[in-house]
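Values quoted throughout were computed directly from the atomic coordinates according to the rules given, and no laboratory measurement underlies them. These numbers come from a predicted model, not from an experiment. Cβ atoms are built from the backbone, for glycine too; each structure is taken alone.
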Structure I
Amino acid sequence: MDLNTLQDRFGATSAEPVVGGCSGATVVRLARGPNHLYYKAGPGAGLEADRLAWLNGTGFPCPQLVDRGNNWLLTTELAGRDASEDWPAADRPAVLAAMADGLRALDQLSGCPFPSPFHGAGDAVTHGDYCAPNVFIDPGTLRFCGILDLGRLGTGDRYLDLALMYKSLRGMNPQYGGLPAARRFVELYGGDPDDSRIEHYITLDDSGDYMP
């Protein structure tokens with residue numbers, strides 16, 4: 001679907017492709033009045049819409065599902081800035097703590113009807129791709145704002161998300177300080193940075209063998 005068609009279909013005044021990300025999905029930012037919406041299309045969009053609808057129902061901060069169709073969804077914009085951006089050095093410890101706070105709140109939810117695609121014992125609600133670009137922080141208060149990219153959300157082992165953020169902070173987002181920051185994040189959450197499950201889930205994520 002081209003940008004003009006998207007604009008007309010959703011009553012938007014502009015449509016701008018969003019580049020980046022690793023999912024392979026097509027993402028377009030739509031301006032509609034004073035607000036922005038995000039159109040996402042590709043394999044797995046239906047699964048993500050199901051999970052987003054469930055999470056919306058819990059009140060947990062995340063984009064609101066506006067509309068959906070065959071392998072596409074339309075959501076509201078999530079407030080805040082993503083944690084992978086270049087935050088001021090003085091703010092980074094608070095951002096790190098906010099990411100741990102957000103994960104702890106997510107894990108405490110209950111009643112999730114979806115299993116995690118990562119095999120492992122546990123009853124936590126896991127994001128499945130809890131890395132810095134998918135976590136949003138309020139730049140004014142430095143508090144957790146919410147999460148996006150929810151296609152792998154499901155009930156599973158809480159160390160899954162600890163592992164994926166550990167991976168993100170250790171190498172992909174070195175502005176926080178690398179390995180010491182990765183370990184600190186796990187400690188702020190209340191976990192053990194030496195738990196063997198961390199490297200296990202990182203290896204599983206890298207291999208792609210987790211998918212159902």
Structure II
Amino acid sequence: MQRIAITGGVAEGKTTVLRSFESLGATTLSSDTLAATLLLPGTELWRELIREFGQAIVGADGTLARERLAQLAFSDALRRRRLNRLVHPAVVEALETQLRALKPTPAFVFIEVPLLIETALQGWFDSIIVVLATPALQRRRLLERGVPPERAQQILQAQLPTRCKIAFADWVVRTHRSLEQVEQQVRRIWHSLTEQRGVY
């Protein structure tokens with residue numbers, strides 16, 4: 001089973017690319033989806049984050065107030081590193097568990113991992129797909145999601161520029177193009193992989 005990472009910066013279209021592979025019949029996993037499950041009220045990771053950052057990150061319903069947590073993380077590099085140090089090992093462990101549970105074992109599994117390079121997980125994967133959009137498009141997408149302009153700028157400045165990730169890429173999918181063009185790029189990668197392995 002080949003592990004293929006899909007990575008890139010915020011609002012660059014990683015999930016769109018992941019879903020495009022899924023529509024072709026690929027097995028897919030999302031570290032963001034796993035993280036959301038790991039952060040449900042009462043989980044060990046939920047408790048660890050509260051111990052680390054205090055009750056201020058807990059909403060009235062007991063769930064993590066992700067906006068407050070994001071404010072803390074993106075306004076302070078030390079807090080962001082502390083957050084990543086808690087969350088990422090738990091996500092990797094959960095991914096390993098899910099991969100072992102895949103039956104029958106697929107030829108490929110595509111895994112969305114936003115902070116792949118930042119957390120030095122390149123060696124965990126057989127191939128890497130970097131998803132790339134323009135910074136202006138990233139900002140516009142964040143604003144369309146309701147992120148305040150100042151916060152959008154903080155988020156973008158806090159992240160490793162995606163152009164720095166291209167050196168690690170086996171493939172680059174450019175998402176500042178139309179959805180049809182993005183899907184064409186995905187199909188080319190899929191055909192390259194399946195023809196190489198004789199999987200159809």
Structure III
Amino acid sequence: MSRELSQQLYAGLAPWLALALLLMGRNPYLSRVRIIGSLLLSLIVLSIPVPLTGWNGFAWVRVLEPNPSFTLTALLGIALWERISSKRIFRPADWKAAWIFGAASALLLYPMGLGLTSLDPYSWGWWSRIPILVAVAAAMLILRGSRFGILLLLPFAGFLIGLQESTNFWDAVIDPFYAIFSILSVIATTALRGVKSVALTSQTYKAHRVF
């Protein structure tokens with residue numbers, strides 16, 4: 001298999017996993033027909049050429065993001081396997097670590113692209129700085145018992161194999177889709193925690209007033 005073909009196949013893996021997850025829905029009881037149908041239908045939908053352009057869904061996704069991160073692809077694979085098998089691989093703390101890491105990485109990488117700073121952290125991905133930082137983060141998470149730390153080893157393997165067109169290690173670790181979802185997840189979790197804290201404070205205040 002040529003490197004170009006392997007890169008194209010890898011680039012199509014993340015959108016296929018994401019669409020299959022969407023088609024399966026949130027029903028906790030999935031039949032075998034629903035599982036197989038979702039996997040096949042997502043593959044067919046992404047393979048159908050779009051009228052006028054002649055490009056299929058996989059090609060359009062590659063225009064938007066030619067280098068899906070290994071982190072995002074692995075997270076989608078874990079989420080899909082958990083839906084299919086009804087077995088938990090990641091604990092809530094592991095998912096939380098994944099979103100915090102993604103949000104922190106996004107806040108470090110993307111502000112320069114938005115013109116908010118003159119610092120160019122993307123250039124660090126061509127040197128050893130980012131691999132070292134990711135390795136340290138993975139080691140710390142593994143020592144704390146986080147399974148996400150083990151997942152963070154995958155970008156190193158994928159990068160060495162050459163499954164992406166990019167030679168920048170940042171692209172192996174994070175992409176815009178993973179960044180956006182991580183930031184939204186962190187914001188939603190923080191907001192929910194704030195609402196619960198306000199509600200608890202209100203209940204405590206009312207209880208004190210009663211007594």
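Given a value of 19.5 for mean count of other Cβ atoms within 10 Å over residues 44-51, calculated from one of I, II, III, which structure does it belong to? Attributed to the structure labelled I. One of I, II, III was used to calculate Cα Rg over 2.2 N^0.38 Å, giving 1.20; which? It traces back to III. Upon calculation of helix-only ellipticity at 222 nm (-39500 (n - 2.57) for each DSSP H run of 4 or more, over all residues; to 500) from the atomic coordinates, which of the structures I, II, III produces -10000? Traced to structure I. Ranked by relative contact order in percent (Cα under 8 Å, 6 or more apart), structures I, II, III are led by II, which has the greatest value.
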